[in-house]
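Listed below are the structures to be examined.
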Structure P
């Protein structure tokens, strides 16, 4: 018992804020070994994605980690987007479906919904532990989760953040920097693709539908990357290709693209023609029918060098997309948590990752800029690529070494499992009672110390 008393006091002293005493059980037993029986549990992963496929991959990756770490654990994914799992080639036979109680948007369906507007398609299953993967757009609330799973409580329910999530606390704060548990790296066997011949660059950014203030930066971002690539590689290659995101060559009137905006096309052409005498855009068959889906961008007598924008390749399934990143030129432009993670995990350590910063991802960009390090990532105007960064020599080895969730996340999960295995022990019950009935950290620890000292005559 002296060991528990000492451990509780030590861990309490390490807490940064008074209110963190309420989540002491997340980390209390970090560093201690667990027994095999501690992980023989049924665990639910609650997945309510909101836009894109990143939240799907995040949940599947977390599930794979648990199965690898704890072979005797039963892991069940409960999702509001079974079709998205299916579209990624993930088997859906064992997935548990969540439905929206009321549909507000036919396109969203059950996605992006609060817990109180969701229900299990069938009977509510019984789980030992519940983990929301990931928790997006708001702070995790057990009271709200109880609308979906009535038996949820703060000692059996937890949340995984988005990268450098904005609404702590989280049991699993993933991301880069102090207090974060690292990147959700994977190690799949990636085959070399045959979609495009080298040399080619790759730019994958979001379009103009991500909120106020993003429009200007979206154009500036991809044009900055194009100029950096042209300047850096024009003397090395007579023919260079760049894979571009679908929005940049969309014919939709809702999008600002090379096809819908003469101004954007002119800006792009003015950049390219400084370095290449010829340039054209290649489109998918359903987008454009004239000239065999070729749209001229630059045609001059400056030189015989050619720069080709490939709008006919993306999107691709995850593994094929990773292959495109892996075999591209040393500079790559990405956006989104999962794309950046895959770019880091599957490329050589000298790959220069340029990053389209979303307004809600400033902290991640800042921490990446320190960890790599690359000072240009911490600025909207330079994070997508800059002429100043042409000679930057980067190495991602330290970033990966210090921010690997497979190591840090396992330590946190072990701690949670150990606490749960002891949850009915009288002394742990005493600790929980002291914490639950105290407003401040110091008062909770004083109560616990006093009760244990009296009980054991310490």
Structure Q
């Protein structure tokens, strides 16, 4: 007699008395070992420690945080009363905490489809082609997992720009996919080109691998480079022509543009694509940037292929489902006929556009070389200041506590600006560009103006 009396006489449970493989031999993951590097935490979550050092030593001086693309912090975010009301409006009258749909509630997907993108019948799309996730990182992880699931292995390559967002390569690496940066000219915003795609494919083939995917970002993080619709279509089609199976178009900053630019007409772009390209492409957007809703975690994909949707749904059921607070906030915006007119969106995109104008004007007047198109960021070339001695009275220490006497690299420059000058930025090493810093202007115009003044004063002390 065991702990529970559940067996009937004659019932055979012998198969449970030996180890049992869950997958047949042909479906088991083969044993493979290699020197896998560590995945490091994002610097955006650690740079605050250096800014705190300046605040402790200079309690009466203002500080400027131009490091993070976090409109929820820099522009005040969504008032808690408004979030609470959106949640009350969204939740049903009963069973309010039941499981939701793994790809997002239908009412939300329908609102995104009809009001945000205004897809028409010529696209052949429906709300079923929309997949909601727990923010952009969640959807990227799931997209990587779809690739691995689809090819039945790992080790293939994904193309990104010469200055990729720091989480692109870390996320792909976690999922067993390699990544390489396409050739890119800084004078062209490090933009991916057809010629660069060709060179990537050639390089990967020479080492016995294959290019399986590409990520195209516009407006770009960190550079702010902006692709017009024609450039976007041409890159998607060229990737399709070169038989790149998975194409990810990251439009998370598309609403954060100058008033005369606005969002892409994704409905028109999609209709311009060939049937082959439509099957491969996924467009991503979300709340984090346009509404400063960083901690609400809500983003969505427009998937041309229902096969990809099916795989994403399967992955979501075993990993992360969209959270209800994020869905409520998203529905509050997308249920409007013109989502970009919602106050939550306007509170972000209007001051950011004003700050963008200031950044372009002042950096040009001060003689800096920089990239600043749309979105949240300017990518500033700081090459002339590398190698300069750190001024007397200012101390920058290494991670081991040793005093650093000169700006040895852009990471030291970042620490100098943050801990000694009260200006937080992100160093370009995060984005594979050792001569640049990323400067976020997702702030009020006055704050941004002050941050530029502090940057200029701090760099002039090095000359």
Structure R
């Protein structure tokens, strides 16, 4: 039996939710009789120093950390510090979108012992077993490791076809009530909130998205009744009152969504739910929306992203010209709120294109907007183009951000940054949007949500000032 610590590193995040991925890995490791703990730094308001102290004090045999690109600079610092600390004798494993896309660079720059590429439930038990027994890592599918400066990428592990074969996340290691009321996209109506997935994978290939590198292009789904079994457990055992579905492709099948919603109604669970991860504008139907609203859905995120034909061709996201308008009408017809997701300033856009997008954003009657600039995330097609002539060894990964612009052929980063700032201020400094924000905000949310809103509104200005 190994002592395993699964951790979310300090990221100074404005939103903090139970880490579903680590919860699933913890549950699988427990099936193999390992002793597992989850440490979520931001949920405990830990900085790097406090995090390192906690890891060394726990003394795990294996430390596993999830690594989104925005956390890579701090994770590299943490791994190097632990490797230099004689009190820490465990093995370090990294997983998530960034190391999956860049395993060689990640191992070379951090000194971690191994990387799990992509979906981890089939990989992590074998890897922990090998690491704790000093056994060779060669032959373990889905693993990358280094020896004498040479990186070895084992063949990929197959995707899990039957998602219902995976145990529920280890909710006792990340009780939703122990988290701040600062969920994905900042707001909720009830507390506590729990994230849930009903499927994995997305068959579409948007150029800005890195999801397929982690979860594949095959859309795999859970049985709706078994999903609601988990939700009922969350309500009755953990007191959860709101669910956030975090699928990459929630509306992949209308009949399945109606079945899920009908099951929620039949169970008579006292909860509401939302879709903060966003859905395709051409996927929402009146039948699905009616079932969603009846079962407690109050907000739908819509991935408007690229509303114009030349943008859609560029990112590989074809839509009907009026798809966003039609989707908003359907959602609001059933008294649900709309959060629109926008990406401003693609590399095929002129200043006039971006201004036209902002005008459309103000014209459409969405209740909230999440607005950012293109961020070339490792694992996406956009990153391949962005990094073609880039020295990744010396690249400053803090440059990758949804709120910090980069140069494009037709717009400088300063122009993009100014347009982003203009879009955010023009959208939210309107009476309806201000009233909506104030209506949503509650006293217990102020520490995280207030900080998040402040960072969102001022961070763009900070980036622009620093670069000017």
Value 3.6, calculated as distance in nm of label points 7 Å out along Cα→Cβ at positions 152 and 320 from one of P, Q, R, is from structure P
Note: P(r) over Cα pairs in 10 Å bins from 0, in percent, for residues 344-391 alone at 23, 40, 25, 10, 2, derived from one of structures P, Q, R, originates from structure Q
Relative contact order in percent (Cα under 8 Å, 6 or more apart), calculated, reads 13; among P, Q, R the input was structure R
If mean projected area of the Cα convex hull in nm², for residues 8-119 alone is computed to be 19.2, which of P, Q, R is the source? Q
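Here, each number is a calculation from the coordinates, and none is a lab measurement. Note that the structure is a prediction, hence the values are computed from the model and not measured. Cβ atoms are built from the backbone, for glycine too; each structure is taken alone.
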